[in-house]
Structure 1
Amino acid sequence: MIDRQSRGVLPDKPHTVFRGPDGRMLHEEMHTRGGFDGPFSYFYHLHPVTQTRAVRASERAWPAPLLDEAALHPLRRRLYQSGDVPAGGMLAWDRTPILFNSTCTLWLARPTQTDDVYVANGDGDELWFVHEGRARIESVAGWLDVAAGDYVWIPRSLPHRWHVEQPLRLLGLEAKQGMAIPDAYRNPVGQLKMDAPYTHRDFRRPEGPIATFDRVPDGPRELLVVKGGRASVHELERCPMDVVGWDGFVYPFAFPIERFQPKTGLVHLPPTVHATFAGSRALVCSFVPRVVDFHPQAVPCPYPHTSVDCDEVILYLRGNFTSRRGVGAGSLSLHPAGIAHGPHPGAYEASVGTTRTDELAVMIDTLEPLLPTAQARNLEVLGYHDSWAAQP
């Protein structure tokens with residue numbers, strides 16, 4: 001949640017009679033988080049949101065992660081190629097789980113078609129990174145344009161669908177305990193602080209609402225609801241995009257990764273300075289082009305380290321990735337807790353004296369170990385763990 005927004009027409013006060021030009025009373029929906037103590041939005045519908053014709057267990061759904069038992073032992077660093085995910089289909093149904101634990105799932109997806117249903121993921125917030133392509137996201141909050149380089153946040157249980165304009169290549173994170181702006185970046189009234197790595201102006205909000213009193217868009221009459229890993233389809237009386245006004249803090253947004261403002265120190269700063277979004281058990285960081293450390297004897301390359309609490313995933317997007325050998329754009333690495341990791345041999349020393357980095361990457365750290373999936377087996381680059389061996 002970024003800040004309060006309001007769109008369309010609203011009554012003077014919540015929970016009061018609100019009528020349209022024809023005298024019909026509108027239907028207020030409260031979309032709340034944290035029970036009734038967290039952020040919320042009001043949505044004003046032309047029709048009741050509770051009306052459905054039927055509900056059924058879905059014969060289709062995005063695949064649940066299946067544990068790859070053979071990948072659990074021995075423990076090793078892993079590398080996956082996101083470009084090897086088959087292109088095609090719709091994001092509503094076609095996303096490949098790569099890694100998972102009890103609090104999150106990481107997906108790769110390459111949809112080429114617009115969703116034929118609306119989707120409400122009741123299991124968690126979705127944070128997507130758009131590696132390639134362009135799309136418009138339709139939701140009860142309005143239209144949100146997204147493109148390559150954008151993070152896209154979809155709140156839990158908010159009905160929406162992706163309209164693909166150019167084939168997409170995506171990394172997705174399902175955060176079952178939520179994903180938001182780090183608390184350290186806000187002042188007591190919720191405003192982003194002046195030393196935060198981004199400003200309110202850097203975020204794009206939905207344009208809308210989509211509906212007006214005399215026009216409701218035509219769209220699917222089905223809503224895919226996922227809860228507890230199980231999918232249901234609710235057959236609706238009409239298209240659910242009948243919101244003529246809304247007000248609140250809960251809505252989808254986009255953030256371009258290159259609007260992130262990196263910090264530089266006298267010597268190498270820890271990865272936490274790159275924190276972009278945070279959950280209770282996960283952290284998402286952005287590595288963007290920046291001036292590197294300026295101590296005359298600084299070693300700008302990331303130092304080798306042993307993280308005993310966090311698994312680390314990095315999606316490499318652009319640059320020469322000087323700390324890694326054999327890694328290119330679209331590669332996704334997993335460095336599990338318990339194994340020291342860092343630059344490949346020679347990269348540490350070679351970085352001395354450099355003044356800038358042009359690397360662009362997304363990092364996800366989790367406090368609970370990430371488990372490889374059987375669905376990712378054919379995407380793995382074998383031999384990655386051994387690439388740290390000394391070269392002859």
Structure 2
Amino acid sequence: MIDSHWALQLLTWLEVSFIVCVGTVLLVIVIMYIADVSQHTHTIRRNYPVIGRFRYFFEHLGEFFRQYFFANDREELPFNRADRSWIYRAAKNVDSNIGFGSTLNLSEPGTLIFLNAAFPIMESDALMPSPVTIGPFCKKPYTTHSIFNISGMSYGAISSPAIKALSHGAAKAGCWLNTGEGGLSPYHLEGNCDLVFQIGTAKYGVRDLEGNLSDARLIELAEKTQIKMFEIKLSQGAKPGKGGILPAEKVSAEVAMIRGINEGQASISPNGHPDIRNVVDLVKMINHIRNLTGKPVGFKAVLGERNWLIELINEIRSQGIEAAPDFITLDSADGGSGAAPQPLMDHVGLSIKESLPWVTALLTEAGLKERIKIIVAGKLVTPHMVAWALASGADFVNSARGFMFALG
């Protein structure tokens with residue numbers, strides 16, 4: 001039999017708890033009401049205090065409902081469920097086979113189809129990728145067997161555990177890791193993989209405090225055997241023609257040291273390199289860095305207006321084949337791992353499907369295809385897209401978002 005005194009205490013506690021909960025809810029509603037009617041940013045919240053907030057809540061939930069309940073396997077952008085699932089399975093080294101037919105609409109115009117051979121090469125006859133040498137005129141050319149590598153993701157944009165994982169993974173796979181424009185961190189070096197040092201418009205990691213290129217810093221970096229090449233970033237797929245802002249609160253002592261900027265102060269990356277205003281400046285900068293470091297130097301760009309590349313070819317013919325960039329990294333204009341304004345992602349620049357065939361044809365016609373290697377990036381995460389890029393003239397493929405999926 002239940003003690004009546006204990007039961008009375010329990011009921012009293014429940015009553016008090018109920019009153020406190022109701023009071024708390026009412027207090028929260030009052031605070032939300034006052035906040036809504038006094039703000040001047042959201043019209044719906046001002047006209048419909050409290051209940052207007054449900055609109056934003058349902059809009060937020062809608063993203064997840066569409067992804068998990070309503071979207072088909074091939075509908076989502078920029079990466080659909082089928083491609084993401086393949087990446088996850090490949091990253092975990094589990095069976096990636098599917099059954100009962102393809103979910104891809106093979107009759108849709110533009111669908112990429114490979115023509116299979118009637119008498120395929122046997123697995124026992126398959127060969128490993130041949131070594132490719134970048135920068136044959138450098139003091140320290142770079143030779144690699146890897147055709148699929150990790151694109152630029154800066155420390156600060158992603159965390160130290162992520163950079164460490166990529167560094168160790170790249171070493172294990174025998175591919176290179178691009179540092180991104182945020183400079184060289186200790187975490188990039190930890191796995192002892194091959195590195196490509198990217199020089200962005202703010203020249204993080206190779207600058208003085210005024211933002212000018214530091215020859216002393218370049219020489220210091222070149223002495224690191226892990227750094228195999230230097231890449232000048234003219235533009236990137238997420239935001240072609242636009243720089244970036246690193247907020248002051250993100251500029252910790254460590255980030256300031258790595259990037260060569262003042263601690264606790266916001267840092268702005270300009271839209272372009274102040275010292276590279278035309279193809280003559282570009283060739284001059286490439287050769288300056290190559291002569292200082294002795295290592296291959298190229299540039300990364302999203303292709304838009306094409307005449308400048310034709311001018312570049314003419315400048316190389318004028319100065320000699322030794323003056324040419326050792327590689328060109330073509331980025332696709334449909335976004336990337338970096339955050340950027342939506343109009344830039346949607347409407348500025350050419351996609352890799354348009355730019356790669358044109359650049360390949362241009363270099364081939366100029367007799368420079370063997371001299372200047374082509375590296376491509378832009379949603380090339382599945383084997384069929386990598387195969388397409390290689391068949392279209394690319395020497396190497398880079399991926400950032402594919403490895404971000406693999407990281408989880």
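A short reminder: the numbers here are calculations on the coordinates, not readings from a lab. Because the structure is predicted, anything quoted here is derived from the model rather than measured. Cβ atoms are built from the backbone, for glycine too; each structure is taken alone.
Structural remarks
- Entry that produces 1.20 once Rg/Rh (Cα atoms, Kirkwood Rh), for residues 102-149 alone is calculated, selected from 1, 2: 2
- Relative contact order in percent (Cα under 8 Å, 6 or more apart) derived as 13 - corresponding label from 1, 2: 2
- Of the structures 1, 2, the one that 1.25 was derived from, the read-out being Cα Rg over 2.2 N^0.38 Å: 2
- Which of 1, 2 yields 0 [helix-only ellipticity at 222 nm (-39500 (n - 2.57) for each DSSP H run of 4 or more, over all residues; to 500), calculated]: 1
- Test item: distance in nm of label points 7 Å out along Cα→Cβ at positions 94 and 358 calculated as 3.4, pick one of 1, 2: 1
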